[in-house]
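K.L.:
For reference, the structures are reproduced in the following blocks.
No value in this document is a laboratory result; all are computed from the given coordinates. All values derive from a computational prediction rather than experimental measurement. Cβ atoms are built from the backbone, for glycine too; each structure is taken alone.
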Structure 1
Amino acid sequence: MFYLVRHGETAWSLTGQHTGLTDLSLTPNGREQAHLLKPVLEKLSFSEVWCSPLKRARETCQLAGFGDRAEIMPELVEWNYGRYEGLTSTEIKKKKPNWNIFDHGAPGGESPAQVQARAKVVVARMRQAQNNVLIFSSAHILRTLAACFLEQGPDFGKHLFLSTGSLSILGDENQAPVIRLWNSE
């Protein structure tokens, strides 16, 4: 099984600002969210722990008790929002009313196809894993990763909401990829 953890709250996730490559720390509430994951995750066994290189994911991983085991994977970095970095969806939609990151990408940043390519690298490694894998990262890359795991296009990610500090589980049933748990807080 594959356990996906979205990082805890940051100042920008609290305000709804798109946080791609800006390297923010967790808020006090975000640190508490990460601490709350520890008793849930420590009951499980993981053959591998992977983490985004961004500070918010690394802090969440550390506070959840897995920092010493985590392999930093550049493919798990959040979507590069380019010129939309730091803006809210409301601000972006004033200029582009039908905009959605999963359909349109970000000018000066990454396209859905580019993020999908990174997600496919991670999914290929997931499929090679012998046991449970724990993954710490950010919302939009995890949503794209789940879409790819489920053999869907990156646009399917727009249907998968993720809260900060949440846990989701992907797995297989009858040789088909499935969501076993989504957005558990």
Structure 2
Amino acid sequence: MLGLKLPTDPRWVNIVEKNIEEILTDHAYCEQKAASTAISLIVSFPEYTELVQEMIDLVEEEMSHFKMVHDLILERGWTLGRDRKDEYVLALLKFFPKGGSRTTQLVHRLLYAALIEARSCERFRLLSEELEDKKLAKFYRKLMISEANHYTMFLNFARQYGDRKEVDQKWQQLLEYEAGIMKDLGKKETVHG
């Protein structure tokens, strides 16, 4: 369903289980960045009313997820650690050239967002199925469904605002590129790394 070309090695969950505090901190910041992306789309493309309406809802949802992850951190007696660079996202953002029309820029941003959500969904599914901590596994199952909805929303908006054939072609190219990035990742207790 997600179309990812390279699945995450299930052994990644073993890395995560050795440092739950680290994955929760990274996850909290991923939720915050997702809210920031939605705000940025509102600011950059206010004339797309339907997109703006959905992004308003998304900001609220992502910040509620941030709170849920932060609450889990506090429940375990930890504090939110510092943010770190997301190597996955930084590498992904190098795919599309800068510039182009406003519509092209919007489509590219929507495709990036769709892919990040798709990979998060895939990772959350693994965590929901493989974590020994059943409370955390159930938590990730719930969020996996949410990420899948976000993925399809972003991809559908890209197809709505861009030329469908061109968007689908760019999407496939981006998926291939992302598979190359993933070959070098999956060795850290981060959501995408």
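K.L.:
Which structure, out of 1, 2, was distance in nm of label points 7 Å out along Cα→Cβ at positions 61 and 125 derived from, given a value of 0.9?
P.N.:
Going label by label, the one that fits is 1.
K.L.:
Still on this structure, I have one more. Among the shown structures 1, 2, from which was the value -10500 of helix-only ellipticity at 222 nm (-39500 (n - 2.57) for each DSSP H run of 4 or more, over all residues; to 500) calculated?
P.N.:
Traced to structure 1.
K.L.:
Additional query: Of the structures labelled 1, 2, one was used to calculate mean count of other Cβ atoms within 10 Å over residues 21-28, giving 15.4. Name it.
P.N.:
The value was obtained from structure 1.
K.L.:
Just checking, which of 1, 2 has the largest value of FRET efficiency 1/(1 + (r/R0)^6) of positions 53 and 93 (r between Cβ atoms, R0 = 25 Å, to 0.05)?
P.N.:
2
K.L.:
Comparing structures 1, 2 by mean count of other Cβ atoms within 10 Å over residues 141-148, which one has the largest value?
P.N.:
1
K.L.:
Related question: Upon calculation of P(r) over Cα pairs in 5 Å bins from 0, in percent, for residues 109-156 alone from the atomic coordinates, which of the structures 1, 2 produces 5, 22, 33, 24, 11, 4, 1?
P.N.:
1
K.L.:
Comparing 1, 2, where is relative contact order in percent (Cα under 8 Å, 6 or more apart) highest?
P.N.:
Biggest value here belongs to 2.
K.L.:
A further question on this structure: Rg and Dmax of the Cα atoms in Å computed as 15.5, 47: which structure among 1, 2?
P.N.:
Going through each structure in turn, the value belongs to 1.
K.L.:
Then there is this: One of 1, 2 was used to compute distance in nm of label points 7 Å out along Cα→Cβ at positions 77 and 101, and the result was 5.9. Which label is that?
P.N.:
2
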